[in-house]
Every structure is written in structure tokens, then in C-alpha cells.
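Some structures to go through are shown next.
No value in this document is a laboratory result; all are computed from the given coordinates. Values in this document were obtained by computation on a predicted structure and should not be read as measured data. Cβ atoms are built from the backbone, for glycine too; each structure is taken alone.
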Structure I
């Protein structure tokens, strides 16, 4: 039993969440890329030599901090969605780090990412693999009662 809205009776909470997640991912990727480029410039271009590590580190920090401070990254906010846990609460720092870690692992293993996308497109709540494991869900912000 959860405090989350029922997808059969309150479908507006989950409407179009999968495409909104894609939009959020694109926006967040552009923001992370920009932050990495700024870091490269500030390091006199030495950061280019460790680009994958730089992108991973900045991306992890960006996602964790923004999710912990509003239950959504800037891209998620732009798309009008946010993360909630099984009790319907916003993400705290620990859950934000766990969610970002699950996302990072799924992104690093293509098969897991494919499974996650299929789950987002076919599950009643639009949960990806990391969401299902952690008990989190993405909801439309306008539908959320504060």
C-alpha cells in the first residue's frame, strides 16, 4: 500500500510523464554539458583530459543536489514533473543520491537502460527500473496537491 495516486482513478498524475522525462533529460544534459564546459575553461582546458570523469561527477552532483532541493532537476521542473517516494513525500538528500546512483548505473549498462525505458512506457505509474527498485515515481507537478 502506498500514498501515491492510483493510476486507474487519478490518471492525470501520470499523463504524458514518459515524454516529459525525455524532455527533462535533454534539458538536464544540456545544463550538465554547459557546466562541464565552464569547468573546462576554468581549468585552462585541462578538464578535457578527464572529460568522462568530469561529466559523470558534475552530472551526479547536479542531479543529486537539484533533486534534494525540490524533488526535481531543473529539466524536470521545466517539463512540469517531480519525483515522490512511496509515501508521496519529496526526495531528501539520501533518496536523491540513491535515485541518481540508480540512474547512473542504468545509463552505464545499456541493457538496464533499455529495460528502464520499456518499463517507463508500459507500467501503470511510468516507473523506470530505478524507480521500481527504490519505490519512487514521477508525477505531474500541476496535479500534485501541496
Structure II
């Protein structure tokens, strides 16, 4: 019975980490208000088709300042009228059974709250998965800012 519970927990944990997630560089899901932080977006390929584009929507109040280059991926950004990064788009090829981490530096909002990181993952067959809480199977990643 204990082995079955351990196996079930391990399987559930693997599903929990199989989605597109944003965490601090150390893997934490929480950070401090106003803190400069290195974040990592981790994107696995969950289909039998390659991922060709990853689009990250930056939560309001987060100030993105720089990126770690990722070989094989072209990065573009969209900004608002004040020059703040609102969307980051990486285009490249991520094959089935692979994952990639995209690192970026940002400053958290000055106030405590929850950052909701929405990710749009496009596959070579044209299908799109929106990691945005639109269904229980596609949760958005969240960071608690204290």
C-alpha cells in the first residue's frame, strides 16, 4: 500500500511539473516585493510534434530587464507605451521528449500579491496550448510575491 501511494505521488508530481512553469532561478514559487529576480520559464514538449513558438505574457507590474540567450531560438519582445516588456516570444524548435529553460531578469512589483504567468505554446502541427487557467488541464504558473 505504501509503495502504491509513493508511486501515485511520484506520478502526480511528474504531471505537476510537466506544464509550462515560471519559477525563480532556484525553483521557488514565491519571491519578495520589489526584489530583482532571475526567473526561468520551463517549457516541455507534451505532444508528438515539436514546439515552434513560446509566448510569455508578463504580469502587470513586473519590469523585465534582460534575457539569457538560448541557442537555436530567436527572441522578440513587445512593449507598452512606457517601454515596459509585455510579451516575450521565442521562436525555434523544441522536439518531442525535450524541454527548454528560458531565463530572464525582472523586478517584482512593489506590492505583495500573486503574479500569473500566462504562456502560449505553439506546435509544428499548428495546435496551440494556452497555459492560462482556462481549464484545469492548462494551469497558468503563479508566483506569490510577499
Structure III
């Protein structure tokens, strides 16, 4: 390999630039944005009782987060927070993240621990299990 070729990781992702692993700071801020949107959606659906433990609706923000992240990952390649921060979710099998692949990935994130255990490339257990990667992306979600 010549020295002017970009280095490529074990998973086939470039070491830098578009398509390289996204930073943890971008991913975390995207998560916060998505969580805020999910809470706003839950509030619209159920009102203030969504934050009352005795109200029985405390699960709704989590359900809204799951739906928003899962569907936007499958159909747009990124959640809204990820899109804002130019993070894209790729299927390393090629093409877009599939419906089941996206649901499993999102469900594993809900368990909290899988994203916190990761490899040298920054791919968490949720990405390793679903053969996906969070990468730096262009300003448009379709690319």
C-alpha cells in the first residue's frame, strides 16, 4: 500500500474524513437532542402526566425515543440529532440499515451498556451485533 492512500480500518471504514467513525462527542450531543425531541413528543401525546411517576406514562418518552430513532435511522440513515451533527448510521453489509437491523440496534442502545462497550474503532456492542457503524457524514442524510 502506498503512503498517499487513506488508511482503512478493519471494518473497511476510512480512518478520517466522511465515512470515518464519528466522535463520541457528536454521538452524545445527538443523543441529547433526540431525547429532548422524544420528551417533547411524549408531552404532546400525554401532557404533563408523562413526567409523573404515579401517572403511569413514564415509559412514553422512552417509547417515543425508540420510535423516532428507529424509524429515522431506517428511512433517513440518521436520527434528527445525528443528522444535525452530521453523524450517519451505515450498514456494513451495504445499503441502508434494514427495518429489523435498525430495531435491534435501537433496542440495544436502550439497554445502555452496549454503547459503552466498544472496540478500537469506536463501534459499540450494538453496532457490532447489527453490523452497523456511526460515521461522519455529509450535510445531507441521503449521501
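Comparing mean count of other Cβ atoms within 10 Å over residues 53-60 across I, II, III, which structure shows the greatest value?
II
With distance in nm of label points 7 Å out along Cα→Cβ at positions 93 and 109 coming out at 2.8, pick the structure among I, II, III it was computed from.
I
Here distance in nm of label points 7 Å out along Cα→Cβ at positions 61 and 133 was calculated and came to 1.4; which of the structures I, II, III was it taken from?
II
Matching task: 26, 21, 13 is the computed value of semi-axes √(5λ) of the Cα gyration tensor in Å. Pick the structure from I, II, III.
II
When helix-only ellipticity at 222 nm (-39500 (n - 2.57) for each DSSP H run of 4 or more, over all residues; to 500) is calculated, the result is -3500; to which of the structures I, II, III does this value belong?
That value comes from structure II.
Comparing distance in nm of label points 7 Å out along Cα→Cβ at positions 21 and 125 across I, II, III, which structure shows the greatest value?
Comparing I, II, III, the top value of distance in nm of label points 7 Å out along Cα→Cβ at positions 21 and 125 belongs to II.
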